[in-house]
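Multiple structures follow.
Throughout, read-outs are computed from the coordinates displayed, never taken from laboratory work. As the structure is a computational prediction, the values presented were derived from the model and not from experiment. Cβ atoms are built from the backbone, for glycine too; each structure is taken alone.
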Structure I
Amino acid sequence: MYAKLKGRSAMPIPQTAKPLARVSAKEVVFSAVQDWIISGTLQPGEKIVDTELAKAFSVSRTPVREALQMLSEQGLVEVIPSCGTRVAEINLEDVRQTYELLAELECAAVRLAFPRMENNDLNALKALNLHFTEMVEQGSIQEQCADDRAFHDYIIQRTGNQYLRQYISQLMIRAIRIENLYFGENVEQKISVEQHNKIIEGLETHDLPLAEKFMRENWLISYKRAQDICSKLDIKKA
């Protein structure tokens, strides 16, 4: 045994071993602040001080500024000349554009996923919606939203289109932020369960117009809900 070891020129590391991902200071700050904004920990209009962030993360101001620039490109922060940086406000026009485009992109996802759907995919969607139903009856709003997103994510993944996934992912950041800030615990999700069932029915019976119809309705109902809440809170149009 030891004779065999002597003849080795390199350590026999398994092929399954992967190098650890190196996360830069910029990425750490970006991820953390993005999460704070989406979750509502940082409220719309709240001032962001780069020196305070640099101190909190024990980094220089350079990666903090780079992270804030990335967040600005996502529309999550606003850099105002002579005033500094603040968390971006939400207005009715943002809400409209976010939900209307999500409705159209997810209808495109249904069309692209449609010919790829097999029995195991339909069973997976049914299982996801069943769990969603259980969470609607007894779970928290966070659990309900997670199950709702899992259902939509499954269809998006089955498109096999990475660009569509990226565009939807960017818009979902805005939608999740809106819902975390304004929807609260009293959101009625039973209609979403029914719409999911109709989407599955359309996919299962090869009725693409039916699946598209209820995917669009699913998003536009969320838009109407967000619009009503924003109007009651007197959130401006732009």
Structure II
Amino acid sequence: MMYQALAVYYDELVGDEETTLFWKNEIKKQINAGSILEYACGSGDMAIALAKDGYAVTAGDISEAMLQSARAKPGSELVHWQIQDMCAPAEVNELYDGVICLCDSFNYLLEDEQVYAFFHNAYQALKPGGCFIFDTHSLDRLKEFEDEYLEEGSLHEVQYEWSILAQEDRLYQNFLFFDENGVTHHEQHIQRVFAPSFLKEQLEECGFSWKVMTDFKKPGIQPGEKYFYLAKKEK
């Protein structure tokens, strides 16, 4: 299962306080106040940051190990945490001013049906006029990782290797951790890179109006690393 061994080292490997602050400020421009539901919250930095700024935040993830990391952080008591499958049929007990899914979490959806199910869940969870924000890998990432990327290093005396390789519309990420007892822990993460035209169709079928930015600041689809979708529930 993903985010088991990696959960222990996640923040040290990819955590970025500056990016979290930037993301938070961008979200606040779109969702002025109120309640936010975060899907695939990971180790909880964004949820806690928003809660500290006065938002009522519910944050979910499919990995209990990641939620344990989140609950251990200062400020975690301000957030309602829950185990959550972003594609599973959801009982709507509360409507939110905003729904977010960040840090390429969306790209873990591999099947067309999962995309529609997730967009439908997000739409159903929003108040009329609510905002749905998510990011995805850009198509350029497939070219970037045509040749395998390899990173090696150490975290608390634990050696690791992290590789990324693109094949067709998939990114294959492999994490190897070599602990002090000589045990190797391996996780493979598979992500799908979607054509923007497909996401447009799915968003509109679910009832969203939307716009997309590349790397936050460039309007529309342009060369870059990430696409940022801002979708709105009009009714």
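Brief remarks on what is shown
- In this comparison of I, II, the computed figure 0.65 for FRET efficiency 1/(1 + (r/R0)^6) of positions 99 and 219 (r between Cβ atoms, R0 = 25 Å, to 0.05) is attributed to II.
- Structure (I, II) behind the derived value -8500 of helix-only ellipticity at 222 nm (-39500 (n - 2.57) for each DSSP H run of 4 or more, over all residues; to 500): II
- When distance in nm of label points 7 Å out along Cα→Cβ at positions 107 and 131 is calculated for each of the structures I, II, the largest result comes from I.
- Answer label among I, II for the case where P(r) over Cα pairs in 10 Å bins from 0, in percent, calculated from the coordinates, equals 7, 25, 27, 21, 11, 5, 3, 0: I
- When semi-axes √(5λ) of the Cα gyration tensor in Å, for residues 115-154 alone is computed across structures I, II, the figure 22, 10, 4 traces back to I.
- If FRET efficiency 1/(1 + (r/R0)^6) of positions 35 and 147 (r between Cβ atoms, R0 = 41 Å, to 0.05) is computed and equals 1.00, the structure in I, II: I
- Comparing relative contact order in percent (Cα under 8 Å, 6 or more apart) across structures I, II, the highest figure is found for I.
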